[in-house]
Structure I
Amino acid sequence: MKKLFSAFLVFILYSSIGFGQQKELTDLVAQLQTLCARVESGSKNYEQEIKLTEYSSIQYTAVEIDQKGNKTQFVYQLNFADLDIYATRQVTQKDVITVVLAVKNKQKLIKGTKNNDALPYDNEVALRARNVDQAREMLDIVKKCIPLGEKIAASKLKLNGYQEMITWLIDHTGNVALGNKSISQSLKPDSYVGSYTLMQIENDGKTSQQEEFTFNIADINPNTINFKVNGNRFAVGFEMMQRLKTVKVIRDGKPRAFNDEVLVYTNNVDEARDIKTVLEMALPLAATKVKTDLPNFKGKEESLDKIAALVKDVKLGEKTYGQTSTPRCLTEITRVEQSSSSTVKNLFSFNYMDVYKDGIQLKTSGEKMLLELPMQEKKKLVMRYKNEKFEGYENDISILVTDYEVARRLKHAIERTIDGCRASFKEAFPSNNAAIIGWLKTNIGEVTIDQVTKKQSFELAEEGNENKIKLTNTELKSSSSVQEVFEFNLSDINPTSVNYEIKGKWLYVTFETNFKNKIIKAYKDGKIQPYVYSVDILVKDVETARSTITALKKLAENLKGK
């Protein structure tokens, strides 16, 4: 009960303060109107009227009457909250003294009409005074109005919670009149948390154009929410974080290139200011809601299943890209590109544990949106097949997505999968030397690419001596064969030198001896060759290379000194 009573007192106090500021401003504007009466000059007479429209906004009307009695009416709408108290000043223009109301930072926030025809927005408007004393009095009143206007504008919108803010935005994103043109606007929730579609139909009486912009409030860069003025058009504009092109655009029913900014048109500055204020309030709340909406996977199996569900078909113009993903750490992503004249199947094989998590990024090209997954250290760890034929190794894989909401959830699932696959990874062999050598004997073997076959054998050079190895490599071509043999001690391998290397479409595990000593015995077609310090072992795929590297390093460490 005490809390309720305290809240009531705060409300009463705030209301009384707000009411007091509003009454003070009303009284000052009334005084200003008394001063803004008829002003005569040598060539023209001016009839003036200034009135408070709502909150701290005013409408200033000036009717110019020339010597023939012709009248020209100017009407301006502005807000005291927008004025620069230091730039607002008294200016003498020939035989007329004026009080110039200047907008902060020279922003063009003053809406005007001339005989009911729209004028371009401006950053200044001048009130006429009968004499210097009246001008000084008018300037003094205006400078009292400016801080009151700022306080009233700041306290104008009191919205409680995200949903109330969104409801307000939906209700206040409306139609805009632009002289002989009009823009019909509506803001509607989309399928995902924080995501909305802004529809705009521009009509000039003869033709119309409809555009839809789908974006997420959570993705807006708060530092870019600002007023945008172009002639007699006034809007609130904002960009997406990092200038990512995450805004989906549909024009007259057809998809267009993804964009990185949005304009919400308004009838005047006050509407724009309110929309800007509410967007700034809603943005951090939307970001929290979007983050909370992302699933908390119990394990890599769940995140892998989610990836498989999100990697789906994408249609772009006349082409359809059929996509599938196998729910495994060592995965395969298949993309079948179909058009009226051809079908191309691409298959990408890679391990999620090799993906550079911090490097995952969104890429757009026109209507195409992709999530790019780079490999760690830009290593070529992705095996690519085109129409069932092996094409070679690449250092990244891109997944097509329909929009950024799919990309956001796919990125989240992939990041969790990377962590899960790394945590659950197990070596393909036990840690004892005999088991490791046994694995190498089994997995270093024949590899065929483009009708060229290379046969290999990895075996002990001396029975019972697990340190001495004989590696035989035979390359078989259609009309010839070449055989190389290398004999070396595992204990002579420098563990830090063991790595992989790609030569064309062939993948090798390479190593060097300690200090690059030339102590590896070499034969070619049975003939003794000069001693060498390095050897290449051909492997069939990335996983075999990974395990071969680990196996050779472990053996070199285990047998050191023997």
Structure II
Amino acid sequence: MERTGVLNRRWYLYLTEFFSGMGVMAVELGASRLLAPYFSSSQIVWTIIIGTIMIAMALGNVYGGRSADKNGDPGRLYGRILIAAVWIAAIPLVGKYVILGVTGLLVVTVSNGFLIWAAFLACMVLFVYPLFLLGTVTPSLVKYSVNSLDNNGRIVGTLGAWNTIGSILGTFLPTFVTIPAVGTAVTFLLFSGILLVIAAIYFISERKKITAVIISTVIFILCAIFGNSDSFAFWERDLTYEGESVYNYLQVRDTPQATILSTNVLFGVQSVRMKEGGLTGMYYDYALAAPVFADFGRKEHPSALVLGMGTGTWAMQLREFFPHCRVEGVEIDEKITDLARTYFELDPEIPVTTYDGRAYLQAVDGQYDCIMVDAYRDITIPFSMSSVEFFRQVREHLTPDGVMVVNMNMHEEDPDGINAQLSDTIAAVFDEVVVVDVPGSTNRELFAGAKLTDVSLTDAGALGATPQAEKELLSWRLSEVEGRLKSYERGGHLLTDYKAPVELLGMRVIDSLIREEIGLYKDAFRRQGLQGLLEVM
């Protein structure tokens, strides 16, 4: 094929390959952040994203090769890149509405695997088409680049290398640079703009489809103006902060009574600060039984470690009710720690290490009187912090009479469910395990240690160092906890580093909760159709 214009410069073909590979990976990383606030950032969601993108790329490879063989006009390829660029630019503007539309449709049609179906259909609608178009780039460029069989291997290899290098940069730049610095929306726009420029250079050099380039540029500018927003929760008007970190979508809301942090999923509470101090009315209060089990009141300088510090709700409660104790935290997301200092008045004397919880235990030698594990969020339970090997590490870092408390936030009664499997695994490591369900929530607090059943939570001596006003308040809560406590009898489950299907188990619980929540809407839709659904909503 005879090349003309800019195609005579092979470097331009290599740049096309480079930036298309970069664009594909940037969209994949951006897709995970776009979906996370609605469907979580679990391995299940990642699997769906990767799977649908691979489908799109495979189909694009097949179509691109056949199209190039039938019609050697490079304008067809660069036209596809132009369309892909505009589509990607529109994702920040329309993506959240598409996700909510898909979710609303599935509410009345799907009972099982809701998160899987919702995430899969959202990916299909938003990402498959533009990535299918970008999947046509490599086979098309091979057709335009190879002139003879003498050098076809070298040229194909060079194109593949440029694509791979672009993909590498497209992986690291969004994760470590653009998403934390400017957010998901701008990330989509940045890489869309690069693809737009690549396509525009070709058409301008060839003096073809200038009108199409102008229209695409105008659409891109409109998407940049109206879609350049950090707001995933577009219906919210009273957010104190909304942003992103390397790990999470973050949302801070301020109310007259409290400051609240939510992460990744647009409902629920990850951390809270009560402006008047005291109890929260949430699971943190029930977890305060742990320092009593560990006899903080009779120890001169008890110590506590929080794995999954968040903004420090429980750590601050410890300092309030047990002011003589030493508290430190581990939080993998440094941005959350920054928010804790800025919005949640986290005591500057409480040290927080930015690290993975399990890796931290491997790196330190100290022991603590109490360790709280609060790293489980919906179905994003880190398997590495749910295995028997992890809980053995926790025990090694406890004093002989130390106590571990685990917040399990997906309460269900299935004997083979996630809570049963976690509890069985913990009971395989610790002498005694007791649990308490937190009323009005899906949380269950699990306490593990030695001789827990011999401890009375209402023993006045257990709160010896607690100020009188706080002592009365905490005693009231502890008496409630004691009345609800149940000893846990171990079953036959065991989660290990090599087998811990926590996300699939968690998804079963989420499905159950969703079925309970949307039952009313489904019934209204069955009885009265769309009108009935609208009336209920």
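Computed from the coordinates by the stated procedures, all read-outs in this text should not be read as laboratory data. Values in this document were obtained by computation on a predicted structure and should not be read as measured data. Cβ atoms are built from the backbone, for glycine too; each structure is taken alone.
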Going by distance in nm of label points 7 Å out along Cα→Cβ at positions 202 and 506, which of structures I, II comes out largest?
I
So if we calculate relative contact order in percent (Cα under 8 Å, 6 or more apart) for every structure here (I, II), which label has the highest result?
II
Quick check on the output: 55 is percent of Cα pairs over 38 Å apart, derived from one of I, II. Which one produced it?
I
Assuming -9500 is helix-only ellipticity at 222 nm (-39500 (n - 2.57) for each DSSP H run of 4 or more, over all residues; to 500) as calculated from a single structure, say which of I, II it is.
I
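For percent of Cα pairs over 23 Å apart, for residues 154-257 alone, which structure out of I, II has the highest calculated value? Write out the running numbers ahead of the final one.
Values: I: 33; II: 49.
Answer by largest value of percent of Cα pairs over 23 Å apart, for residues 154-257 alone: II.
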Comparison of I, II - label where mean count of other Cβ atoms within 10 Å over residues 66-73 is highest:
II
I, II: which one has distance in nm of label points 7 Å out along Cα→Cβ at positions 82 and 226, as calculated, at 1.5?
I
